[in-house]
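Chemist: Some structures are shown below for you to check.
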Structure I
């Protein structure tokens, strides 16, 4: 499955507006340089599908995602899936559970978007990522 990066964002702090950028730098084990989540072990990058935003009538960045992807169904990506994006590689670590900020966007959105808020990932190979970069996925090895 292949897709593309439609939008890139950094969050500079809790409840601060998302900053749209043409490129970001991913650092292995740390996340996206300049993002509020930089240095966290688990929640380093949030990926959301453009189709999800359209389904819920939301603008890119509204779900506080770092990357908006097109051409991929993120809900289908299993934990451990590797995503090669630009020069970097990210590993899917799980679903992003909706928080109370979702209901600030629209009452009832937190429950409505459960299971579709996007995927959390960690950076496993450093590199630059740009809007328009291809996204190639590699399924995790099967458990024997």
Structure II
């Protein structure tokens, strides 16, 4: 099993965690904060950085731009890699090791609504987003981005 230098989440004994290359982005927009995806329409919702799985026919940047548009309706362009981290988790009953590359992205256009029916774009301050995102790796990426901005 591949592990990145930074690995978040816990494994459960007896489960095999499938590796999944992923790409996520941090998109800031002035006083609005950063783009976060709210997953779910009612009740308890999850919050993630926009992004997701890299398909066989695309590179990380292509996957990031596609996923960003699907999940938020925004068009973005990757500016720089912030870092890489793994996240053990169970997605719809399937154990996964999300091998994520995190990017800082530039906002290019507001093309419309997300095409994924249970996803919604939410703008929030980065500090609030760090506390709301469900994956520790996403919280780490936001913190890493904030610290790099301050430097």
Structure III
């Protein structure tokens, strides 16, 4: 029996995959537990319309993230911190502090989306990558003074 998966099923497939399984497994487990629906012309049409809608939504999200990327890369982010000899900081600048500074400028960025190559432990300028979307990355300069 052919079914369309509604959720990821271990060792069977990912969501929206069309797979062939035994009739008993399909009816007694997959369909009963709302993990799949039977493959019919109607269910295939619904799947295709859902996939096209998701594709359009993702294109719009990527376009929105591209606009945010252009704006955020023009911004200047500075931190005034205490430092010791040779410009060493007392502690480090965390992704949470960077996210808070970005939010002050009006951008909603999660601290988990911020990627730093090295810890910021001294004065200077650093490049930080922000993952706005899985296909859109912004690079900003952080000035520590």
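No value in this document is a laboratory result; all are computed from the given coordinates. Everything numeric here is computed off the predicted structure, so don't read it as measured data. Cβ atoms are built from the backbone, for glycine too; each structure is taken alone.
Chemist: Which one of I, II, III has helix-only ellipticity at 222 nm (-39500 (n - 2.57) for each DSSP H run of 4 or more, over all residues; to 500), as calculated from the coordinates, equal to -10500?
Modeler: Answer by label: III.
Chemist: Computing FRET efficiency 1/(1 + (r/R0)^6) of positions 38 and 70 (r between Cβ atoms, R0 = 30 Å, to 0.05) for each of I, II, III, which one ends up highest?
Modeler: If we compare FRET efficiency 1/(1 + (r/R0)^6) of positions 38 and 70 (r between Cβ atoms, R0 = 30 Å, to 0.05) over I, II, III, the biggest value is for II.
Chemist: Then there's this: Comparing I, II, III, where is FRET efficiency 1/(1 + (r/R0)^6) of positions 14 and 134 (r between Cβ atoms, R0 = 25 Å, to 0.05) highest?
Modeler: Going through I, II, III one by one, FRET efficiency 1/(1 + (r/R0)^6) of positions 14 and 134 (r between Cβ atoms, R0 = 25 Å, to 0.05) peaks for structure III.
Chemist: Output the label of whichever structure in I, II, III has the greatest value of distance in nm of label points 7 Å out along Cα→Cβ at positions 22 and 118.
Modeler: With respect to distance in nm of label points 7 Å out along Cα→Cβ at positions 22 and 118, the highest-scoring structure among I, II, III is III.
Chemist: Tell me which structure, out of I, II, III, gives 14.4 once Kirkwood radius over Cα pairs in Å, for residues 6-85 alone is calculated.
Modeler: The value was obtained from structure II.
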